[in-house]
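Readers should treat all values here as calculations from the given coordinates under stated rules, not as data from a laboratory. This one's a predicted model, so the numbers in the text were calculated from it and none came from an experiment. Cβ atoms are built from the backbone, for glycine too; each structure is taken alone.
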Structure I
Amino acid sequence: MHMIRLLAFFSLVFAVTLHAEEKRPNILWLIAEDFGLDLGCYGAKEVSSPVLDALAAKGMRFTRYYTTAPVCSASRSAFNTGMYQTTIGAHNHRSHRDDGYTLPEGVKVISERMREAGYFTANVKEMPPEAGFKGTGKTDWNFQGPAKPFDSSNWDDLKQHQPFYAQLNFSETHRTFHAPPHADPAKVEIPPYYPDHEVTRKDWAEYLDAATELDRKVGKVMELLQRDGLMENTVICFLGDHGAAHVRAKQFCYEEGLITPLILSWPSGIPAPSGYEAGKVSDRLLMSIDLTATSLAWAGIPKPKGMQGQVFMGPNAEPPREYVFGARDRCDMTVFRFRTVADARYRYIRNFTPDRPFLQHNAYKEKQYPVWNLIKELAAQDKLTPAQAALAAPTMPEVEFYDLQADPFEINNLAKSNLPEHRAARERLNSVLNAWIERTNDQGRIPEPEEVARNEGRTKEAPPAKQGKGKKKKD
């Protein structure tokens, strides 16, 4: 009798475990490169984004989702581990490519943690012929990852291996843009810190055209999910790897460089977690590393000890963030060090390299960003407004402080404002930023060796590319 009861008990445990396994969702991250809030559902004009607009309408759309860095490798190093890149030594762009640097003890990429919990993992490159495109398979981590970070790169493996965690990367909104024309340059909305010039308008229209093409390809993914019977049990997360591919955005710590879309769609076949409200638009402050912690929670994985990302949905959700942080260090050959913190209203930026100009030499920007060069030309002709001319100044402010409600374009620097509310907020955010730098053990306090910085992150000079072959890897 005792043996029968024991067998019955284990059978029940097995059944409960199996049921729990069946309820674990697939998780799909759709990651756009260099992309800001430039979709119809975010209010952008001259872009056609019916697929993502519909996904947002039935799911949740977040308006204040920030990456921890305004450039791909540092940002991806963070949201693939749930850790600030400055904590794990991955803060300099395209660093540790030839020195064998590995993650600190206890830190792992999300795909490893998912695999350990029984998930099949994929970084999808190979797509079915009917999709008409391939994923980029981008990782771009500033550390030596595991020998096999993902189980597959093939979309068709997903339906055979569930539950799965997968990433699908899109390069449309990364320069150089190659999308069919759609936007009217005369009608696009140009931020006031850029010259209202035909070069700017053409460039902005081409970026929006890339967003339109991105939306079309996301539509193909939706069709594949439907075809493969995955729509009812797959959480869809659409996000950017950092802010938009524009002069004052990518590589800089303004709103435009750090904010990206986040659209979540929970499947109807699995009960939604607490905190998820279909059709809701949320202005909760979120960071990209929070999506990491929360995706693990959706998979039933407890938040790893020491992980800096915060769970924002489900029974183990943490209190909303009061502050979000960002950092920029060396990008290519260009050395800056910026640290920033924002709350619901204000953004505070500290520049540890204020002697250097905003338009400090950067080969990538000078080659790929026509407005970068346009600003220099118009500055020499004294044809810029004060907001535009600030980008051509020989130095930068040591502190920048903006009221995001009154000044969403961050034009009016309040660093020297004596209004009591400004002074109090500025001092508070300065203190918060100092504490964050110390608490998170910001590795950017230790400069890269000069020769490494000069070699753009390599420990020794790379051999020159053979003529007619080899292309410089895109930023």
Structure II
Amino acid sequence: MPEIKDIFDAERIKKLLLSTKNPTKKRIEEILAKAEKMKGLSLEDAASLINAPKKYTDLMFKTAWKIKKEIYGERIVLFAPLYVSNYCVNDCEYCGFHIRNKEKRIKLSLKQVEQQTRFLINMGHKRLLLEFGEHPKMCPIDYVVDTIKTIYSVKEGNGSIRRVNVNIAATTVEDYKKLKKAGIGTYQLFQETYHQPTYAKLHNGPKADFERQLFAHIRAFKAGIDDVGLGVLFGLYDWRFDTLALLSHAQYLDKTFGVGPHTFSVPRLQPAPTVKEKWPYAVNENELLKIIAILRMSVPYTGMIISTRERPNVREKAFKLGISQTSAASCTSPGGYGKKRTLNQFQISDERSLDKVIEGIIDKGLLPSFCTACYRIGRTGKDFMDIAKPGEIHNFCRPNAILTLKEYLEDYAKPLTKEKGLQIIQKYLKLIPSKVIQKKTVERLARIERGQRDLYF
């Protein structure tokens, strides 16, 4: 395993934040011009943007949106989290599942997993992110694998879950191999904060091992998982430090494995049961949007995720800065879909239905997507980066987004959403560069109307 400094150097980050204070207009313009070339930014570049005066924020936002449009286009991919168990042996200060919370714990049976999956399919979802508390006895790796297999086996009407991403505690190479064999999409694990003294104060239990957390993605790569997700829980420590450390982590993975992170997640501290309310490093909404813009400019090829922790209008602003994936109609308690909710991990701020979220995305002129094609045909890891880095991903994704939206409109949408959705499909159908692909997309749309499903390029 490497040393911590190989992944991020805390002292260097602190020095960069000091040395880049008060960047000149010329320096900022140079960095933004460099960002538009979509080759990424250095840590020093990112530090300068972090320290950029407020008057340059709009220019940064415009640059980030330009890059996002060029690489990821207008698409917003939708998913839902599925909390499977809230048993946990850790006592993390910020999490509603911490062990000192004495509310009743739940572990879903495989039958209950099937029921929750059917409920989500009937909403219209095709992608899930599985969430488990860390508990070796209640949530061993074989239980996680059986949960994944159960979800993939469920068919309901025209629908099914086509991709399962997983967020479980850092584990061994052997366990990651089991996840890989089970057919997971992305393995997500957040460092929470890269500031070691703060990390030590906030964690008790197995998760308190900073290096176990930091090196987990390396073990996942060794097990053959080539799509990994990084993230920070913004508000635990100074967002400026954590943003640069997150970027350094991404650069390390790219340099070491030839594959950067598939996604960044940008969750922000929200209230949770038995969690203290005031945090000295709380991040406001404007700071969150700035973080998203800087991440988009710094690592243009990486997907970015925002959750229902944020209010609808903040999420919609984020969609036009760099976000490419979002959760919708989320529940953060095990077994909570369609039933009375019990212990939640944290409070959500966007409680709209999936249909309302889709309608809102369309109203912003964007294209909702449930696409899972890349994972089905092996465009993952390095293969994905080879098309993402030069900005060619939209050649596959626009037609596939159109096809998956059409499925949703036919099977689940309310009349107004369907009307708006059909209009947005026509808009983006005309923007498919290849006339051949455009024609094939039209043909497949007709096949979907005749009852066929799961058509993709």
Structure III
Amino acid sequence: MSQLIIDRAVFRDKVYACWMGKNIGGTLGGPWEDKQHTHSFTFYEPVPDEAAPNDDLDLQLVWLKMLEDCGTDPSVRTFAEYWSMYAERYPWNEYGFFMRNFGRGLRPPVAGCFENYYVDEMGSPIRSEIWACLHPGDPQAAARMAWKDSALDHAGGEGMHGEMFWSALQAAAFVESDPMTLIRIGLNMIPLSSHIARSIREAVWSHQNGKTWGEARQRIATRFGHIQSCNAVPNHGFTIIGWLYGKDFGDRLCQAVNCGFDTDCTGATLGALLGILEGTAGIPAKWTKPVGDGIVLCQFTGECDAPKTIGELTDRTVKLAEVSLATKDDIAFGDAQKLPDDLLSRLFRSEVARSAGGQDIHAAVELAGEREVWLHYGGEPVARPGIARDVEVTTVPESASEVELTVPDDWGCERLGPTRFRIMGPDNVPDRNTITVTVDGASIDFTLLGPGEAQGFAAGDNVESCTKCWARVEACMCEK
């Protein structure tokens, strides 16, 4: 198989433009987030004198540190550890509910969906760019990493599909420029039946069938709109509208932001994509001058050795990409770009992405050394009195391991097979219970909640935050 050679200098320029576009789009849309009506912007309003702080970028800076510390293919469990160290203060929506579950002892992916109303929101689709930059020209590898990322706080939801879509599309955009081809590549990585896929296809259909911008926007808003402005389904349609209906960099961003809803996210994602496609030459100076090269962090982002500038972020991102591509046989950096004849066939391959997307979200993962140990709950992570449940243990990498399961003294446990067990709690199940899995002599604890810890949570409400610093109350910053 002939190699895909990516021009190293061009790649760096595109990565810089990606992060610059992310800052520009987020700053443009930030002041108007959550307004569901349309706008008519043609430029920043108000015009800033620096980039706005934006979780769209900050959370990827946490992943930057994780990748530098732990290598380019960390476990889902490692994602959770770094989030708990550097993003624990974030109180909003899916972020807060992941930490609520993590604090109760649950682990991803089940910690990303249990009692979490917000799995269909934009919190993970906005974290796609780092995976695209890590795997340029390899969309399904980028989508696989996006699954790991989104499993933290969007497991099984539309937000997971959205991050996989954008990561794949943006990874392909380093070597392919046709919008329709890129959209089809992204869609090939996610379920046909997902609502995000339907919203994206509706935006494309509107453009291809002569609908005006206003008609396209109205179709998305009425057919896919949501009471939550940050719901991912309509916002993906709006991002595609901006891309297809706009005339140039600035007009495309404004067309997306003018659709309303989650405007910082739609603007930031589209800005990053346009940066990858067109490089720094495609971003007019009038758009870069107000925000400059600096990175301004959100108040909730922990001290994660974040880069101070887009230039520093670019250098560190490129260094990680060099490590990532060194592990691939079919893609490499070089002094000049060389595209193989079967490039499109390679870009459309999706078996790795589909395998990632098919993983069990009703499970928790812990680490035993470098081996992942998964406990499959067979449903919600809750034991109820008098009801037996079957659980299973798997490992990654797979091996013919000796597996034991230990439950509390007053519980029942029956072995059903080498890695399968039937367990039953007492008549009065405690709120939190420890199930110990022993694999080849290594013991790992998992949490199984009782009914008292599974009372549900009002849909649309948020976890409690401090009324002074607005961080999650468990991570209040007032005394720090």
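Match the computed value 24.5 of mean count of other Cβ atoms within 10 Å over residues 104-111 to one of the structures I, II, III, and report its label.
Attributed to the structure labelled III.
Assuming 15.7 is mean projected area of the Cα convex hull in nm², for residues 168-447 alone as calculated from a single structure, say which of I, II, III it is.
Answer for the origin of the read-out: II.
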